[in-house]
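Listed below are the structures to be examined.
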Structure P
Amino acid sequence: MPSSPPSDARLDESLRHIVESYRRLTGKALINDVPEDIAALRAAVWNAPRAIVAHGTEADPVFFYGNRLALQLFEMGFDEFARLPSRLSAEPLAQDAREKVLHKVAERGYIDGYSGMRIAQSGRRFMITECTIWNLADADGVHHGQAAVFMAAS
């Protein structure tokens, strides 16, 4: 598991979309004191006290980001997580319910208070709670996917 956040220009731009879309849609800060410096932003999101994940707009959306806590919960390295279709984060029986929630998010912009069962690479099940899911969009309104921030119940 990497101890520092991955970095490239495209991912850095996506991190800005994650943070700015969350504020725009919810009126709340995803992280306190959003830094202008990209390295500081990268570190703040990576080390956030809640799991943060995001997937793209593919027909079968694939995660492109998971912070340190998310990678620990899913028991994956960043490169492996960034190839995972997001539907596979839920068990087969829970995928239909997850899909319905994502359609609601697409229509409304965001939802909060979601909880659901997820599955780590080892097969260990864990409950995500206090989850907010939102649409990712840039300042021009171009859709870039969806993101979620959550806690895991112990």
Structure Q
Amino acid sequence: MNMPPELQARWDQIARREQQLLLAALALVLVAVLWWVALAPALATLRSADKQHQQLAAQMQQMQRLQAQAKAIQAQPRPEPEEARRLLEASVKALGNAAQIQVMGERVTVTLKGAAPDALAQWLVQARLNARTVPAEAHLARNAAGTWDGTLVLNLK
């Protein structure tokens, strides 16, 4: 062992049994540090790998379903702007008094006041599937009653 002379002199003054105990204590500390730094995190990762794999597999299936749905929507013929506008106006009626629609060319502004979350979600799906519109802007806020207020701007093309 290469030690500075002062440390070597001190080491030589310690009894052989104490030297062995100090070396054993040092080895124990090194093993503990190795465990906490290298082995324990690796084992924790290994234990959680199966659960993470299952979660990622479920996410992958969901993404594949969404991809299939997107491809199906893209494969549908695009309605003419007048037809899309008519379909959109008809779908807004499903929201009842909670929505008002304003059409300006290819942009449609839907103003919401107290729209129920489920009804709004269903309406957005219908607007996407039937009229093939996509929200261009959304300024929505949830009010104290748990319903939605604000505006949605949709593009017909």
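Laboratory data are not the source of any read-out in this text; all were calculated from the coordinates shown. Being a predicted model, the structure only gives us computed values, none of them experimental. Cβ atoms are built from the backbone, for glycine too; each structure is taken alone.
Matching task: -19000 is the computed value of helix-only ellipticity at 222 nm (-39500 (n - 2.57) for each DSSP H run of 4 or more, over all residues; to 500). Pick the structure from P, Q. Of the structures listed, the value fits Q.
Suppose you compute distance in nm of label points 7 Å out along Cα→Cβ at positions 65 and 97 for every structure in P, Q: which one lands on 2.8?
It must be structure P, since only it matches.
State the single structure among P, Q that was used to calculate distance in nm of label points 7 Å out along Cα→Cβ at positions 17 and 145, giving 0.8. Of the options listed, only P reproduces it.
For structures P, Q, calculate FRET efficiency 1/(1 + (r/R0)^6) of positions 25 and 105 (r between Cβ atoms, R0 = 25 Å, to 0.05) and state which one comes out highest.
That would be structure P.
Comparing relative contact order in percent (Cα under 8 Å, 6 or more apart) across P, Q, which is largest? The maximum falls on structure P.
If we compute FRET efficiency 1/(1 + (r/R0)^6) of positions 49 and 129 (r between Cβ atoms, R0 = 25 Å, to 0.05) for structures P, Q, which one ends up with the highest value? Top value of FRET efficiency 1/(1 + (r/R0)^6) of positions 49 and 129 (r between Cβ atoms, R0 = 25 Å, to 0.05), among P, Q, belongs to structure P. Of structures P, Q, the largest value of distance in nm of label points 7 Å out along Cα→Cβ at positions 33 and 137 belongs to Q. Once mean count of other Cβ atoms within 10 Å over residues 73-80 is computed for every structure in P, Q, the highest value turns out to be that of P. Assuming 15.4 is Kirkwood radius over Cα pairs in Å as calculated from a single structure, say which of P, Q it is. Derived from the structure labelled P.
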